[in-house]
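In structure tokens below, several structures.
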Structure 1
Amino acid sequence: MKLTVKDVASLLQVSEKSIYRWIKSTDFPTHRVNDQYRFNRAEVLEWATAHRVTVSPDLLCEPDSHGAPMPTLVQALEDGGIHYRLEGADKEGVLRAVVRMLRLPEEVDRDYLFRVLLAREALGSTGVGRGIAIPHVRNPIVLHVPRATITLCFLEKPVEFDAIDGQPVHTLFTLISPTVRAHLHMLSRLAFALHNPSFHEVIAGQGSRDAVLAAARAVESSLPSGAPAS
């Protein structure tokens, strides 16, 4: 869905003047269509997460709500797995290690997936600040999997990721989705969670699996009406 300036201003709870100012002075993601600005929902979510901009709960509501129920944040983390002390000396090394760790069907070409992730990083880092990165591609990674998953990896040691705040990354959330809609669904919930102080505290402290899932469950329970967890 291509959003207008008015749409984005409402979703980010700012004035339209702020949107125009961000377009001119920052890397705010925009497209020109018939001499008018248009915005991609996923890109706006990424930008807002990286710049710690609070989003309206409306951004969590999918414009197309029909179809199979989506997994909750907790289900996506349980399916994707939570891993500790992932090794890698640099961005390329940790991405390669993450791809090896992902729970994927045997037929998936992991080397190709790694190269796609690396190519995405060349376009712009997925490091969203505060030591966190969300590896994915500009067009969501869509694979033949039963439902969307989020694989959480805590690194053995922080690595430089060219993150927006210049801090090295110690935590990766890798999204794998069967559809574009599922990718948007999980990205919106992850962005919402990362703005939650309690959830971020558990992640920053590399909490136990039970602690991470409990924090994610608390975030889900705080979702506003109109943005169902499943």
Structure 2
Amino acid sequence: MDPLHFVVATIPLAIYFACIGLINLIGRPLVVSGVGDASLLALALSGWVLVGPMELFLPDDAVAQYGVWVWLPIACLYLLMVLLVILLMRPRLIVYNVSSDQLRPLLAQTVVEMDDRARWAGDCLNMPQQGVLLHLDAQPGIRQVQLTAVGGRQDMEAWRRLSRALSFRTKEMPIKANTRGAIFLLAGIMLLLTVGIICVTRSTEVAAAWREILLR
């Protein structure tokens, strides 16, 4: 992989790692929708997709005719693919920097206020009056909990109300910072430093590759 391709592929991923690290080090829970989480992941992988399959299958005739502007419809294609995946996803909430034992009592209080007929069955929660059926999935390694929809018939507005209610309740929740987040933050910083070193030490190659793309 030439320096320019490495830089393009690495910068979004490094920013993603740094963001995940900071989220785990802020010292309070953070509720993120499945759409937001998937969008951030798609942004992190965009560089690898750009220098990998997109460039591999890039038509030479299109490059010869449109030059650098050929990347615009390709970027739009990637965006449309991401939007399609997001639209096909089941509703989901991710609560960062909290364990299942810490979140479950707070979630129980929240759902009772929204639906007095809410019932638990193990790690599954049914809110019949709200049209929400979800499964609570804990990931202790990175201290986060996912609330994932079970079944296809879900009330999206109820999911948005649940997200707002959880965000409000977790705002003042006393939580220690997750020190494992430092690993992600350090990884992101190291990748950015590597990109910076490559841009400085191999600036001629990076500039030449960039000019080649612009002059196609």
Structure 3
Amino acid sequence: MSERTEEHQPLRVVVADDQAAVREPLAAVLALAEDIDVVAAAADGTEVLTAVAAGPVDVVLMDLRMPRMDGIETTRRLTEDHPEVAVVVLTTFADDDSILAALSAGARGYLTKNAGRQDIVRAIRAAAAGQSVLDREVQNRLLASVRTQPPAPEQPLPADLTRREREVLTLIGQGLPNRAIAENLFISEATVKTHINNLFAKAGIRDRADAVRRAIAGGLA
């Protein structure tokens, strides 16, 4: 995430959607959150890159289907050139190809447009903090897709994972979001995030999709 001059400065967000009827109300609604400052609204990927270059920007809320430069290519370029900027996809498309392409390009979150305002705000905050957020439909489709793929050689899970870290990875592999993991293990979401950060670092896991693959390959899901 970009450095901020003040500890409590709002998250600087760019809203990207090619439809003004979606983009403008969404930007207005997000701006109601005290910790979010919508610094730009973009109609396509080139406008996103221009806004980020003018920065600073912390999070881009990204539609996938846009003219001139779509959300996948824009995410890829941001990941390469501005890795400090987190991308959360917000789209009507929840097919396997779109989900995997967006996550592979570097998106930290993936929501469908059925998501409510609080879900979107929560995903923006999580992405800015380095966390991944996938809505339940996306989690389920990703899990189903991974399970049907031919098995590939995987690096074994490290022996120094704690019992709790293995439990968390198991539940990630089952498609559960952080809140449900916390409820299953009777711990706080903050503690879940700590365990996720630790196991990702130990196992060299890149993101939530990679965690699902590793859990399945390791026989945990």
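Assuming 15 is relative contact order in percent (Cα under 8 Å, 6 or more apart) as calculated from a single structure, say which of 1, 2, 3 it is.
The read-out was computed on structure 3.
Tell me which structure, out of 1, 2, 3, gives -12500 once helix-only ellipticity at 222 nm (-39500 (n - 2.57) for each DSSP H run of 4 or more, over all residues; to 500) is calculated.
1
For which of 1, 2, 3 does Rg and Dmax of the Cα atoms in Å, for residues 28-75 alone, calculated from the coordinates, equal 11.1, 33?
Considering all the candidates, the number was obtained from 3.
Read the figures in this text as sums done on the coordinates, not as results from a lab. All of these numbers come straight from a predicted model, not from anything done at the bench.
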